[in-house]
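K.L.:
Just below sit the structures, each encoded as structure tokens.
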Structure I
Amino acid sequence: MTERSLQVTYRKGRPFAAYLHLSHPTGEKSVKTKPSPDGLLIVDYGVTGLPVGIEITAPLAVPLERLNQLLADLGQAPLAEQDYKPVRAA
């Protein structure tokens, strides 16, 4: 299993995009994606049908509460506030 991790991409010192890698068997790749209606969150699913990651297309527009609601809907543990701080760096 890989550990869950958050990768943040910055442009001009501000968060531009982020990707939350979920815990999953090593090597599982995304084979299907499902965007939220507004396109701010995109869930990637692996070949087993389980979520492998979440793309956050506009990090400054997605509060932690919204991300944690999606995680709950997916049967995942919530993300701690301290782990979301890199997204809030401005």
Structure II
Amino acid sequence: MSQVEFGKAVYLSNAYIAELECEHRKINDRIIHLISLNFGVSKKWLKNGEGDMFFKTPGEKLQRMVNLFNELPPEFQDYIILQIEQLLNITNKEQ
């Protein structure tokens, strides 16, 4: 992932990321929350390196999916809903 892609995912400008890298700014709780939410990384691990790096609970996955879904234009949101419905139909037929 490029620095630009990372910045977009956590809503930070390239300049802000550069300031973080040069230690001209400190990483705050908001940034930690966004990294955790968008990449499934534990806040505890980001803050102090303790515990598992990644989490995979359904609630957290759902929150990430909702955040990504909300960024899409309405016509793409409709497409995603249709795809999920079709996957469920396929799954139900296989069972």
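K.L.:
To test your reading of the models, identify which of I, II gives -21500 for helix-only ellipticity at 222 nm (-39500 (n - 2.57) for each DSSP H run of 4 or more, over all residues; to 500) when calculated. It would help to have the intermediate numbers written out before the result.
P.N.:
Numbers: I: -5500; II: -21500.
It must be structure II, since only it matches.
K.L.:
Assign the value 56, calculated as percent of Cα pairs over 19 Å apart, to the correct structure from I, II.
P.N.:
Checking each candidate, the match is II.
K.L.:
State the single structure among I, II that was used to calculate FRET efficiency 1/(1 + (r/R0)^6) of positions 41 and 81 (r between Cβ atoms, R0 = 30 Å, to 0.05), giving 0.95. Please list the in-between numbers first.
P.N.:
Details: I: 0.95; II: 0.60.
Label of the originating structure: I.
K.L.:
If relative contact order in percent (Cα under 8 Å, 6 or more apart) is computed to be 26, which of I, II is the source? Before the final figure, lay out each step's value.
P.N.:
Details: I: 26; II: 14.
So the calculation was done on I.
Coordinate-derived values only; no laboratory data. Because the structure is a prediction, the values reported are computed rather than measured. Cβ atoms are built from the backbone, for glycine too; each structure is taken alone.
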